Structure 1
Amino acid sequence: MKRLYHYPSMIIFSLIASAALIILQLCFFVTNTLLKPDIYTEAIAKSGAPAKICEDLDTYFGYLSTPTNIPKEVFTKPITEDSITQSVNRIVIDSLEYISDPNAPKPEMQYDFAPLEKSITDYIEEYSESNKIEKDDEYYDFIDHTVETAEQQVSTRLDAILFNRIANSSAMEKIHTYLPYVRLAMFGSLGLIVLCIIIMCIINRHHPRDMTYWYGSILFTASAALLIPLFFLKQKKFFDGFFMRSEYTYAAITKLFNSMLDRAINFELIILISGILLIILTIIIHIIYLSILKRRDRQD
């Protein structure tokens, strides 16, 4: 390739622009990926977390049926995978809204327990009538305690990605404090990139054909710097080594992180290839330019 003009100053500003591009991508990832519910609900669906929650509840209520003398189906029949899915997704959406907006209400578990409560109550009442059991305070306390226990077991499993726990943790105050700075850093880094490019264009104004090389080198450097750790995490299957007490939480979180990792790698590969193509384009432009100059020399 031909000699590049103003190389020392151009390489300095290209490295600054590359660093700013890395910051821009990280901030963009936080604000437009981490704070968007789509990737989470998609990971929940692909991981089969709702089905695993239903299986876990089926196992638990199988154990609960022994001391309560209530068939497992009384608890499990009103609980559907669709209703679990809707509630799990709802807590993710509400938690993300609260994380990104401190003025939003704190997320709460939302699930329609009416069918479950009716199923338990109807069975106990039917059983009591057929066995002529007196409906005293102990009877009603038993109903209330059984319903409360069943609802509590369902509620504790709805926070599949632990977002509700994060939203209600003490760390939430720090997230609300520093999140605006992430957005500020995103726009600041974008402005710095534009400024560096303007300065580079001014410095290299007599050799505009070289600018595609510098654009490509900025994209290549920034993407390569991020792809190295991303490929390392992918190769080591880093997120698969997480330990979670619940199978449904493990499935949802590992699927989520691996999905984010794949998206990040694909995005960075696009930027890397774009940078390489721009560098190749510079060489092609130079070859064409030299051929035009040679043709002019022959004509003269």
Structure 2
Amino acid sequence: MSFAVLNASVQSLTEGLRIHVDKGCIENINTHPPASNGEVGFLRLTTWTYSLLHEAGRTSFSILLNFPPNSGFEAEQAQHKKTRALVNQLRTWLYHNLGFESEREMSLRQEVSKWFLQTCSAIAPTTDNHWEACFLKLCEDVNSLVNYCQTILSGVMNSAEDREQVVEAWRRKLQRDWPAYQFDKLVSDSAARFGEQINSRALRERNLSEWKAYLEAVPDGEDPFPYMERLIDAAVLNHLKKSIPLSGKDLIGELGIPPGPRVREGLILVQQGVDENVRGRQELLNYVKTRMEGTVRPE
């Protein structure tokens, strides 16, 4: 099985999806394709197939591989789902510094090593023959997956009863299934409106599953951006409230407050200043100093 055959199958499926469902079903793949079937070729093939199955065509392959199969094809469907998961595992194994303490990482290492043993009779490929065997097997398995998806698509398009309903639901899913990085821009924009800078990716990773579920629940026909902006504004504000910009050491060092109950009073005033939209380190210090020198005391 050559990469050229796999690529031709992908082009055929992509054209079918764009014609019958939506132009965004499978985006363009911009990673370099393999030019050989050795070690470097296998690395590029893994990256390319990951881009296909988990990025460019993430939503569409998820729909096609979860569509009810024809009677007797359940085992084939399960195998193709396993292939899609394997591509993700291979990419992680190849490009990440996996340890041995995490159960998840150990499980991933074991699954990948089992596949290598079945494919090239080695716990990990080391020779040209090993790499070539792995390259050819991955091409074959992903090509089989793509052809299966094309068969499912043909079945949907031939079904007068289900076609319109399935295609409409598919298009809605494409519109609502944002890639993770798309949330980062909304987070950074929200923080900027508050006059702050935060780690957008870290906040997104903590909230991604909740945000995606909310996105899917936005009423049909409504622009999801205003809904998500309000939701993310609330998350950013909550994040800012949890982390005050001054510490007890800052109050002791900058304002000369002696350690003890007065530091606690000062920190409560810092939080009050944040709640009143006082921004900037020096502004907050002045806010606390003014109130601690006067008669105002936090309860």
* Structure fact -> Across 1, 2, FRET efficiency 1/(1 + (r/R0)^6) of positions 21 and 45 (r between Cβ atoms, R0 = 30 Å, to 0.05) reaches its greatest value in structure 2
* Out of 1, 2, which one gives 31 for relative contact order in percent (Cα under 8 Å, 6 or more apart) as computed from the coordinates? -> 1
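Out of 1, 2, which structure matches 37, 5, 4 when semi-axes √(5λ) of the Cα gyration tensor in Å, for residues 125-164 alone is calculated?
On the way: 1: 33, 10, 4; 2: 37, 5, 4.
Source structure for this number: 2.
Work out Cα Rg over 2.2 N^0.38 Å for each of structures 1, 2, then name the structure with the largest result. Spell out each step's value before the answer.
Working: 1: 1.55; 2: 1.40.
Result for Cα Rg over 2.2 N^0.38 Å over 1, 2: largest is 1.
State the single structure among 1, 2 that was used to calculate distance in nm of label points 7 Å out along Cα→Cβ at positions 101 and 189, giving 2.6. List each step's numbers first, then the result.
Values: 1: 2.6; 2: 4.0.
Answer by label: 1.
For structures 1, 2, which has the highest computed value of distance in nm of label points 7 Å out along Cα→Cβ at positions 69 and 277?
Values: 1: 7.4; 2: 5.8.
Between 1, 2, the highest calculated value is found for 1.
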* Origin of the value -26500, where helix-only ellipticity at 222 nm (-39500 (n - 2.57) for each DSSP H run of 4 or more, over all residues; to 500) was derived from one of 1, 2 -> 1
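Just so you know, all these numbers are worked out from the coordinates, no wet-lab data involved. Keep in mind that this is a model prediction, so the values were computed, not measured. Cβ atoms are built from the backbone, for glycine too; each structure is taken alone.
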